[in-house]
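Please find the structures below.
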Structure P
């Protein structure tokens, strides 16, 4: 029976999964995703989409249990020996992919208030696999880890030192995506790969990471995933006095402000129409146009700030659902960076080519598809190899003891 690694990326309303061979580093054996959780979950794999045989209001736990049963039924000839998870926040403690134990899970749960739309669902995925495959190693891979190379001056806020020491820092997110893109830069950028590269991860959540030598030196997200760019439902950069005003003068509760900033703002809040850029680009509504304009303006503004942090810019890289597919948004952002020397090859951009900058551009512009699941699978393989190497050296089995199982 062929040994396999399962990767799981559980979001606020979706689950992405993939199975990879435990040996080797090839493409996924199978992959798919479930969306519309809470509204009538739908399973998508290859070219087939079908509703799950669950109630429309089925929650994450029910959906995950269905998925595990489905994978066990469909994966004939495969034995899942380890799993990897995207976990959004690793805090100060976790700078590397980490085996999940009871202690680790408890620490991750304590970080949940910082990313309430993500971390609880990440943990739900871990719990679902624990119920189905008790004892297999589960590896948490953190979106914050890639940004631990950011200089301290780029991590701290101008707050009392005691709060900084307690972990109130700029962590940054989308790190698994950035890690994959960093691994692809030499293939696509040549001599520019180790230069000053700004990677724009543009999706429902959006951020930018400035890299030098393919390491993070600055990013737009901060202590939580609310900061930086305008997002689908998140506000992005905001005067911290605004939530204070809303609570003091408008009588809003903490929970109401949290829901406003993280679920009712961004493209949805400005447009009053949709949190999906595709809908806004097709709309004739002035409010929809203003939401798009604000998204582009904020992206260009943040590029300027990160170019200053990097002391220049050699290339822009677009990734994420919008970054890979929204040619109009890419065009407007590249044109907004004309003062940096960027020009656009309009036809290449319309085709979603990898290289989209003009021949006279002093700044490279590229489109590279991200693959967070591949990064997770690679981290799990590394764990398995290290565990086997340790077992070979000690003469003991590489299988985990029950004391390790949470």
Structure Q
């Protein structure tokens, strides 16, 4: 499934949000979404549930609260991963524009492969800021909160609320950290019903935008699998807490949109392509594989390019599809431009797309194997399709 950036994707959703809150977007809004209703609502709240795939939701809670409020299904970005989708949520830009192309991204300007969200070199070490790097200058993109015409708030987990990545993308929003699902909804309720407004109606001049992020479903999927009892139980917990919030928020003139950054696939040990078993492949690389286990970027030694292509065609053809990175850009998988000035560093020479449920694994000497059951990053419908739900209170 190719990502959609022209009418029915995450980028279009964020264009609608920007326009509904008085900003200007260079991308088309989400086709069919009632922009006038979003604009007129006093509060526009966007809840992002990390890892909530549309197909998974339909399979495991077809009559649940979220499914009953489902407006439709939209496409996430490519790669279908938090490290690429959340920057789109926070900037309103496509991956080609914001330049964050996976959990591991090569920053040529720093000469290092970084774990983008934790903000540290892949091999370990201190964060951006502790190393003397201003993350706002490093990322260099204007936060969505500074592109809109209304006050905004960010309701995010305490453990990431003041991270370097979050500081670089929170802009002028007021940060409301939380430590539990219950507190997430408490903080959201406070954001849409400030104490000074209790007992009276809000006015049109008091419209606001509230961004809310919940990561636990994704963590459970990675650790236990999306087909586990733990994942299904947590979905029920989310819907119970959401139902209570909707009751408490009644009369606040709020539109709540619920969406996700990606879905997940469950894999088995035999789906892992361990590159320790492919030394000739690794010998062709100038950098460790970047991106995601389901969508990896390879930077290859110039004198080994033909060998690399031949090895992929002979030894890995049944489990991996190989594409030149420029072909990925030309196909529009990273979205429209203008392209980030360092995008060629970020995507290397080739994109490796594991077939079926396979993943690529390459370990650095400092790393220990990290087993995940639920995975994402690729182009399967399970990973790419996310639900969009609409609640009006």
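General observations
- When helix-only ellipticity at 222 nm (-39500 (n - 2.57) for each DSSP H run of 4 or more, over all residues; to 500) is computed across structures P, Q, the figure -8500 traces back to Q.
- When distance in nm of label points 7 Å out along Cα→Cβ at positions 20 and 372 is calculated for each of the structures P, Q, the largest result comes from Q.
- Label whose coordinates, when relative contact order in percent (Cα under 8 Å, 6 or more apart) is calculated, return 14 (choices P, Q): P
- Here mean projected area of the Cα convex hull in nm², for residues 28-251 alone was derived from just one of the structures P, Q, and that gives 15.6; the source is P.
Each reported figure results from applying straightforward, stated rules to the coordinates on display, with no laboratory input. Keep in mind it's a predicted model, so treat the numbers as computed, not measured. Cβ atoms are built from the backbone, for glycine too; each structure is taken alone.
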